[in-house]
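Multiple structures follow.
What follows is calculated from the coordinates using simple rules that are stated; it is not laboratory data. Since we're looking at a predicted model, the values are computed, not measured. Cβ atoms are built from the backbone, for glycine too; each structure is taken alone.
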Structure 1
Amino acid sequence: MYSISKENLNSLYSAIAGSYDLFMPIKAAGQTNYGFWTEGAEGDIDTLKTIKSGKDAFFPQVEQLYTVNREIVPADVAAGDDAEKAADTPVRTKLKVNPVKLVDNDFVIFGMRPCDVRAIEVMDNVFLTDPVDNYYKSRREHGIVVALACHEPEESCFCTIFDIDPADPSKAKADVATWVIDGKLYWKPITEKGEALTAKIASVFEDDADADSKITNEISYIEGIAKQLPNADLSLEGWGAGKTDEKFKSEVWDKVYKGCLGCGTCTFVCPTCQCYDIKDYTTKDGIQRYRCWDSCMYSDFTLMAGGQNRQTQLQRFRQRFMHKLVYYPTNNDGMFMCVGCGRCVEKCPQSLNIVKVIKAFAENK
């Protein structure tokens, strides 16, 4: 087990950045969000929840897929070596498609909370099953995840109902587990990726003989807080695989959706939402095709010339929560598509979050 004092964390960040791109919580303009660390940036591992999760590291909010350029083919090339034919052959153009180079360098995503690590598992089930998304796959293969325990879970957190342990990131499918205890960061490599990363930066750490006992006490402390949170006893009874007909036809949706603005805030802060749109952008040199996050809560989501299958806000609201709590677990061995991070609880301007939906159905029994 290794440790480093919090006052020396910039040395740790610098050591990592010397060999890898470092993607981590950065504080800027009074807010903490994920970004690439550079010298002078303010790394922030004290803020429990970044505005958005770290899923941008694997599924960016905007990413270019390829470009299409128009190339002029001279007449003599189009006609070959026949000079007479060349004289009668007009200049031609052809289109050249240039795919964006896939990520091929290792990078570190530092400080992911256990709920956000579980969210990456959710995304894996979407993007790494046939047909595999190569853009996502390349990032997952080169990403090294350093998970961080939640020293003090907040009232909006409810990850434990999804069997996520905020106290012990070594249980998460990360490469390194870390804890912040009494002014020190404790570091435990878990996978081969984690061991390789640790070997490269070992000089910044010190061995700590008391680490195991301190971590054991920290885990007990965090678990004690988690048990007292307002939504720690939230019940998922009646949700999950095979509940489509029962929940889809419920009259509860008619009541619970009405305050929804369709703003999409919940989807953009959610660490598991994966809806996206593909757009073309015309430049003077050709076309850029890119994809960007989209939201099932928007009235124009999946809109086509012939219309749209979800025409009302009720239908769109229902789709979001049915996907999280019924459709996804039906297709993924019971795994829910919510991780209890609580971002939607904090950010929805109408307080129409997933907790309220679950409670509304429980009250309707």
Structure 2
Amino acid sequence: MIYQIKTEKLPQLLERLAAAQELCLPVEHKGQVDFASWTPKAKVRLDVCNTARSAKDFFFPQGERLVSFRMEGRQIQVEAPQMEENPFVIFGARPCDVRSFQLLDRVFLSDPVDRYYENRRRRATIVTAACLEPEETCFCGNFGIDPVRPQLGDVVIWTAGDTLYWESLTEKGEALTAQGGELLEALSEEPEALTQAQDGARAIHERLPFGHLNLQAISSRDWREVFEDPIWEKLSKSCLGCGSCTYVCPTCQCYDIRDFDTGHGVERYRCWDSCMYSSFTQMAHGNPRTTQKERFRQRFMHKLVYFPQNEEGLFSCVGCGRCLNKCPVSTHMVKVIQELGGKQDV
């Protein structure tokens, strides 16, 4: 069932939802939009296509404490951090980010299950904001994502004119809808205004510069052929190895684990790492990928070749376009796909 609420009443809805659980949504602060907890003074920006950082932080944070070791003489006490139990809502995540959660699930919820990640996923309710006004750097449609009418998350919302439309997809979504109460007006059928907005958005998505990449040109090649393609030498020469692409990417899941001496024990932390760094996967004898070419190739082979081979054809990219915006030398995912043969297929 479709519901509607006038955008002028949206602050009332957000206040009501925030009273029942933590509510996180895109908020502008010092000129940058990122997910943050809702407050009455928050400058909410549901109109922004992509937050600076992806929403994966909610489930796979940039840094987290895994365990503590307390030492008293020869006795060692192991203390795991207290698992949070309170529910929270991610409100306004774009379809590309919500698809990334499904890809991360395949990594962190496969055996052995990552209990920290699992706990956060269990507590979250996700409200997906359909993309009716995409950016030119968006290319999520190449990966089977429907940005206009996504069947992703627990609730889907659309903003058209002065109205926000709302549709629940799961039991969690129904529970969140019930919290909205009389603020959400039930409709007997889908309104024409929403249908027209979706049709207009589809026409825009069809005209996006990178909306029709030919990924079949890559997936149909033998992985050894792609691995040995001389194009890696050419592309890697311009790469700075800064790791910006990996830190804004919603599907990157590489991390490092470090122990810190507190003077009375040891704190073990997990933090993001990047396969683009020379110190990545540092072993006793050093990083096995000693050149920028090898590190650059690994990143894109994983997303375009290795992950699809192991995960039923799913690419480890969701086409959010953040790497296009952030790469200082424009050696991003789209350029790599095109250079490997995946030119526009129109």
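Thinking only about mean count of other Cβ atoms within 10 Å over residues 246-253, which of 1, 2 has the largest value?
2
Ranked on distance in nm of label points 7 Å out along Cα→Cβ at positions 62 and 302, which label among 1, 2 comes first with the largest value?
On the way: 1: 2.6; 2: 1.9.
Sorting by distance in nm of label points 7 Å out along Cα→Cβ at positions 62 and 302 in descending order puts 1 first.
Once volume of the Cα convex hull per residue in Å³, for residues 150-237 alone is calculated for every structure in 1, 2, which label goes with the largest value?
Largest calculated value belongs to 2.
Given 1.00 as the derived value for FRET efficiency 1/(1 + (r/R0)^6) of positions 134 and 158 (r between Cβ atoms, R0 = 30 Å, to 0.05), which of the supplied structures 1, 2 does it correspond to?
Only structure 2 yields this read-out.
Where does the value 26.8 come from, among 1, 2, when mean count of other Cβ atoms within 10 Å over residues 94-101 is the thing being computed? Walk me through the numbers on the way to the answer.
Numbers: 1: 10.6; 2: 26.8.
Label of the source structure: 2.
From 1, 2, which structure was percent of Cα pairs over 32 Å apart = 42 calculated on?
Label of the originating structure: 1.
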